[in-house]
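Read-outs: derived from the displayed coordinates by stated rules, not from any lab. On a predicted model such as this, the values are computed, not experimentally measured, just so you know. Cβ atoms are built from the backbone, for glycine too; each structure is taken alone.
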Structure 1
Amino acid sequence: MDIRPTALDGVLTFHPRAVHRDERGLFTRTFDASIAADHGVAFGALTQDSQSRSLPGVLRGLHGRIGRGEAKLVRVAAGAVLDVIVDARPDSRTFGQHVALVLDDTDFTAVYIPAGLLHGFQVISSTPADVAYRIDTPHDPSEDVTVRYDDADLGIVWRPGSPIVSPRDAAAGSWASFVARGHAARSSVSSTPEA
């Protein structure tokens with residue numbers, strides 16, 4: 001497994017070295033704790049595994065968490081998504097910046113998202129996308145926050161078209177409001193997958 005940094009501090013991508021394919025299908029290793037630990041990623045006890053299924057055109061996010069925060073490893077088990085991560089850690093040199101990655105069921109890249117970031121994705125495959133999350137802290141809905149996915153201050157370029165979003169995501173506040181409310185002042189803001 002190869003691990004590569006992204007433009008955001010602490011956000012890493014995990015790339016399987018081999019996907020074994022034959023007439024039966026395929027097999028690949030999507031995570032290796034010892035290799036992750038060599039790169040400073042120590043999950044400790046993972047407390048939850050979650051999976052979402054989203055139809056083509058669905059956009060989820062940008063979701064975050066105040067309070068304890070959570071680190072997570074995100075990958076796509078079926079389909080493809082444009083995965084977007086925004087740095088909401090005010091003490092980070094990449095605060096307010098984002099990265100956009102394609103995660104799919106072809107090369108099985110996974111992304112490690114440390115506590116303190118916002119997360120969202122848009123399904124870009126013509127089939128539903130199954131997104132799998134390994135999370136290190138139990139989800140607490142009272143800590144959920146949402147920032148508008150198309151906020152101009154963030155400058156995220158999503159795929160064209162009219163995305164399908166939840167009422168919660170459609171009503172989300174701006175990045176400026178999020179920062180002004182002091183959410184970003186808590187270093188533990190991080191992402192949540194719930195829609």
Structure 2
Amino acid sequence: MKKICVFCGSNVGSKDIYTQKAQELGRLLAEKGLELVYGGGNVGLMGVIADAVLAAGGQVIGVIPNFLMEKELGHTGATELIITKSMHERKQTMADLSDAFIAMPGGVGTLEELTEIFTWAQLGLHEKPIALLNVQGYYDDLIVFFDRMVTEKFVSTANRSMLLSDSNPADLLEKMSTYVPPKDGQKWLDRTRT
């Protein structure tokens with residue numbers, strides 16, 4: 001892993017711990033020589049993690065669509081700022097640049113980015129690690145829901161295992177560095193009817 005994509009909120013959320021964990025993850029990425037790829041914003045947890053990486057001497061690649069750049073939301077201090085024509089191009093660019101993905105706390109956009117990249121892994125379009133930084137149980141309900149998908153036979157156990165999770169940034173990066181994609185992890189189709 002050389003470049004880690006972090007999906008996170010354009011708001012900082014209601015708890016100081018979200019900001020603290022974004023700063024901690026940012027410092028760790030810089031210390032380990034891992035570049036941050038992210039949504040290019042200077043607001044919310046996006047701005048916090050970018051600033052933390054930069055303050056620790058790390059590299060930051062921001063990817064932001066033109067319409068958000070026009071609202072002056074782009075992080076002009078990023079090492080590199082890529083401006084795209086659309087949200088779709090933004091996500092594709094972030095995926096192409098990255099070797100792994102982490103979802104920190106965030107809103108609907110963060111959830112959408114996470115589930116899309118998880119879907120792409122399930123379809124065999126990539127074998128990169130995907131992880132939740134589950135700060136103070138933020139993603140507990142989502143984890144239960146993903147487990148329910150397995151129980152209800154909409155997702156295979158192998159595919160579910162593609163999504164890693166931890167509350168500690170250092171432990172999460174360690175899990176990601178040793179991740180091995182499941183051999184039978186492509187999209188599971190059950191053609192039977194009951």
Structure 3
Amino acid sequence: MYTVPNLPYDYDQLGAAISGDIMRLHHDKHHQAYVDKLNAAVDAAPALRERPLESLLTDLTSLPESVRMAVRNHGGGHYNHSLFWQWMSPNGGGEPTGELAAQIVARYGSFQGFVDEFTTKSLSVFGSGWAWLQPNMDILTTANQDTPLMQGLDAPLLGLDVWEHAYYLDYKNKRDDYVKAWWDVVNWDMVQERFSAK
């Protein structure tokens with residue numbers, strides 16, 4: 001059975017960037033709903049229990065058609081959110097260092113150039129979706145709860161949830177204000193760990 005991971009910080013520790021009310025709704029309700037529906041899909045196709053979630057998401061065409069869309073949507077939601085909580089920290093913000101920083105600057109000219117491009121891509125998502133930084137320094141977006149794994153790509157280094165449920169209580173329709181504030185809590189230590197492990 002899949003479970004929602006505990007947050008690595010208290011609900012209200014992201015301060016002015018993301019309120020405790022948003023975190024409770026997002027983590028306890030939305031993420032829990034993805035997990036509940038993913039578990040129901042796996043219950044309907046028990047052979048899938050033998051495979052890691054990443055395996056299911058990278059090979060959706062191998063899944064029974066009766067559960068394929070549920071695994072895509074809810075498995076993607078579980079995978080994305082399990083990482084999203086770790087990509088934020090009360091001690092976040094600032095800039096990356098070392099080789100990660102060097103590659104970002106080589107690709108985007110400066111850290112601010114990267115932030116501007118990532119922000120632009122985040123704001124370009126129509127409706128609900130995600131923005132991602134990939135190990136090759138590409139920035140891409142996906143719709144709904146799709147993940148780069150579904151496109152045969154490497155696991156992302158960093159991702160931003162731009163579904164309205166991630167920000168609406170705090171920011172209403174001002175996605176740009178949410179994205180701007182999110183940079184203050186980005187956990188670059190986590191991004192660096194994923195970069196070093198690639």
Looking at structures 1, 2, 3, which one was relative contact order in percent (Cα under 8 Å, 6 or more apart) calculated from, given that it came out as 31?
-> 1
When distance in nm of label points 7 Å out along Cα→Cβ at positions 10 and 154 is computed for each of 1, 2, 3, the largest belongs to | 3
If mean count of other Cβ atoms within 10 Å over residues 34-41 is calculated for 1, 2, 3, the one returning 25.6 is structure 2
